[in-house]
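Scrolling down, you'll hit the structures one after another.
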Structure P
Amino acid sequence: MSNLKIQKLNIKIERSIAIINAKTLAKLSIQPSANVKIKSLNSEIMCEVMSTDDLIEPGFIGLTEGQIKDLQSKVDKKVKVYTRRRPASIEFIKQKQAGKIWSESQLRSIVSDITFGQYTDMEISMFTLAQYYKGLNMDEVQFLTQSMVEFGATLDFGEPVYDKHSIGGIPGNKISLVIVPTVAAAGLLIPKTSSRAITSPSGTADTMEVLCEVNFSSDEMLEIAPKVRGMLVWGCKLDLSPLDDIVIHRVEQPLGIDPHSQMLASIFSKKVCTGVDHMVLDIPTGAGSKMPTRESAIQYAHESTELGRRLGIHIEAALSYGEQPLGKAVGPALEAKEALEVLLGKGPTSVFEKSNELTGILFEMAGLAQAGQGSSLAADFILKGKAQAKMEQILEAQGGNPKVTPEDIEIGQYTADIQAPKDGYIVKLSNVGIKKVAYAAGCPNHKKAGIYLHKKGGDFCKKDETLMTIYSDSESRLTEAVNLAVNLSPYILEGMIIKRISSGTKV
């Protein structure tokens, strides 16, 4: 262990690194790329060490502004640096990889160590991939969920809380921006926490952030939500189930995976933390979705309702059509624009109808409508302008412009059209292909990027008619997206060859 003075690094980097002079490292017998603990008087962080000959002076440690803040320290203040010991709970992950079942205490130990910064990114990946490849039984999922809740904040609104959640995975799923104000307009409390995109071009938080602030503290949410009856916020800043955000940002987003068990625990830990009593769960199913078969979606629905029962949440799961993108807009700004259009009684019928059907289920759960009548009531709230009026209140409460119109939304200045190669009916529109093109255009980090789908599955198109328009705020990203669209061919037209097999092709 040694005391080193803090030197500020004027860099921005996602990884937690510390830069130390090579002479100092040799003196401390610490190898470059080793993981070390850095401890101040008030806090502690873990970093990966990088060596330098001249960037940092001997006796100093280079840390970013964020790391200094996490340490609750200042430049030139001394911190203790020592080699980090691997947590004992790592052995439990190795046991899971060998097919063992995790106990409640083992999962609690793993969650505690990850939450309090004892794991490296590689070790968090081990935990996530163990779930991805080995899976968890329902007891393990329950224990994981409860442990995630235990090490985070919880909110108590003192009244019944309603919620809608989608497992995501399909492009264009912006319906939360329609459902929340509609439910809130009926007087029900729906303080919705959302994530950023994991496996889609835009998460609900990404889309809502186009219109207003989404970063709120727990105290702010407890104050604002009961007044306006609804909010749409990013869950990360609330410190609800912190392990979830750690896993999402450090493993799931970079790797593009969302393990089945972690997805369940992620959803339900956040719902328990926000005091949700009644929830409708949207499960898109179909090729290119997270639930590619009807059987897998039904199984997931049963698991969700069972987990909800164990945790005291009334769940209604709804399987929805997920064979192609929802609506015509894909990407944060374009989706925000389309959601506002739907609240005005315009926009794609598919978005309007799906929003009303899921809202209707919540209305029926709340006793506001009889079975089968909830969607009609939800449509009435939109067509009479009540949902739009409530959205204006929510936007104002979250620091946005309550009078924003769809035309006010700025989208990427660089555009390109993808045209039909021949006449024919569109027999398939690939979710995977559309997502890849949207990512190339800049989604979700560049909010003005996205795709507008002029044609969808089942539509007829003529040769050279525009199938979709790609938007980007970068010429180079637009070029990449166009090239990818041409190579992937997300649209399959009737009569187009899918694959050629010759007599020499092996079965």
Structure Q
Amino acid sequence: MRKILAYSFLAIWLLVACGTTAPPVTPTSVGASAPRGRLVVAQTVDAQSMDPYQVNQVAGESVMKALFDHLIERDFDGNLVPGLAESWKVVDEKTIEFRLRQGVNFHNGEPFTAEAVKYSVERIQNADLKSAFRSNFKAIQEVRIVDPQTVRFILDKTDAAILDNLSAQLAIVPPKYIQAVGDAEFARKPVGSGPFKFVEWVKDDHITLEANANYWSGSFKGKPQVQTVVFRPVPESSTRIAELRTGRADLIQDVPPDQVKDVKDAGFGIAVKDVPQEAFIFLASDAPGTPLADKRVRQALNYGVNVDGIIQNVLLGYARRIASPIGPLSLGYDSGVKPYLYDLVKAKALLAEAGYTNGFDVVIDATTSDKTLTTEAVAGELGKLNVRATVRRLELGIFNDNWGKKLSSPMVAARWSVIAEGAATLDQTKRAQIYAQLSKVLNEDPLAIYLWNTQNLYGVGKRVAGWRPHPRSYLVVSGVSVSEN
């Protein structure tokens, strides 16, 4: 069980598909006309870096998806589709072969080659770079160049998460450019192969990109339809909505549920997207000597939080209950595993049995970009059990750094998909069976207070056409047009 808890921090998505050949891709837009106009996107925070291997939050990923491409991608339906690899096949449990797309150049004119793939893998594996994603690629023992159009990944062990990690975290970067300017300069002035080119980054104010007129055909992301895209960090939801209303922003992240009706009544669109991402309050159950080390306490906290009440009264129905870390959009989901019933009497009895009749004090770490009201609502519910919870708000970079260094508080509010068990097989059916069984185990012996499956809410301006929300939560800005009025 402790092995599972340790893996939970890897935030691995459970949508990995495997097969002998990649499915065909249908572009969202072919972009017959020249890009024109300006699209402004208001996000909750600024990007951490312009180096894709140093970005691990949604706002930064939106920028990275515009600047860079991956060998394989997740499309708008969550399927793995071709990217810079036009096809791939699983040769055996430890070998994956990729057929590379030809005629693609990076923004500086440097050609995309098999060498770029090899360099990208070796760069993210380099300990000196200190990428948070490094451990997700440790199974790749070698990138073998078969011919100029073909590479093979040789694994030292079967890793069922590798395809998903390639689609999410291994942007392909230009070797010659980085070798010439160095990592620090690349992190300030990035060069990719994506639908947009880098123009300017003014930290905590804006990131400006311009259309890549030579973007290759066939990407699920579509061709760039606007000439300029500006990403702006706007932390306050009320300010983001005001910017949408006044036309200073065309797309905004994280519309609060209680503002949806007003935004709609004002004539703006609201996009609602179920994503394979669950909300939890993680519990430090492997910390000996703390109340949370007792299974009865962890069960009591699940019985003692009125999750359905929070969903209805705070989220206004924009969420679905979960019963374990394996939610309804995850491989191995078992609808027969039911969420904890709200039962204060049972919760208090379990706490008393564990020796905590008078409750205890605890801190819940959360990010400044998290949905504040929901975490506070959970803390309020815990108060009914005499569990006196204080919410500590941390900037996202500090929050992630604390988590990685195991400096977080005993309880942590997070929205992730988890579980890396079952990674010893590429067989989808077998993995689903393992996850379904694990769902039962982690319901009875919870590693978190299980809350809900996330639904993302976006505000869409009146000038915008062709934009679709992505199940990974980042905003794809190619294939999107804006009208002149």
message: So if we calculate relative contact order in percent (Cα under 8 Å, 6 or more apart) for every structure here (P, Q), which label has the highest result?
response: Q
- line: One of P, Q was used to calculate distance in nm of label points 7 Å out along Cα→Cβ at positions 183 and 199, yielding 2.3; that structure is P
field: Among P, Q, which structure scores highest (criterion: distance in nm of label points 7 Å out along Cα→Cβ at positions 279 and 375)
entry: P
message: Quick check: 22.7, 70 is what I get for Rg and Dmax of the Cα atoms in Å, calculated from one of P, Q. Which structure matches?
response: Q
- prompt: Of structures P, Q, which gives -7500 when helix-only ellipticity at 222 nm (-39500 (n - 2.57) for each DSSP H run of 4 or more, over all residues; to 500) is computed from the coordinates?
  reply: Q
field: Entry that produces 0.05 once FRET efficiency 1/(1 + (r/R0)^6) of positions 39 and 407 (r between Cβ atoms, R0 = 35 Å, to 0.05) is calculated, selected from P, Q
entry: P
- line: Value 2.9 of distance in nm of label points 7 Å out along Cα→Cβ at positions 119 and 135 was derived from the coordinates of, among P, Q, structure Q
- prompt: If you work out Rg/Rh (Cα atoms, Kirkwood Rh), for residues 231-430 alone for P, Q, which one comes out largest?
  reply: Q
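Here, each number is a calculation from the coordinates, and none is a lab measurement. Please read these numbers as outputs of a predicted model, since none were measured by experiment. Cβ atoms are built from the backbone, for glycine too; each structure is taken alone.
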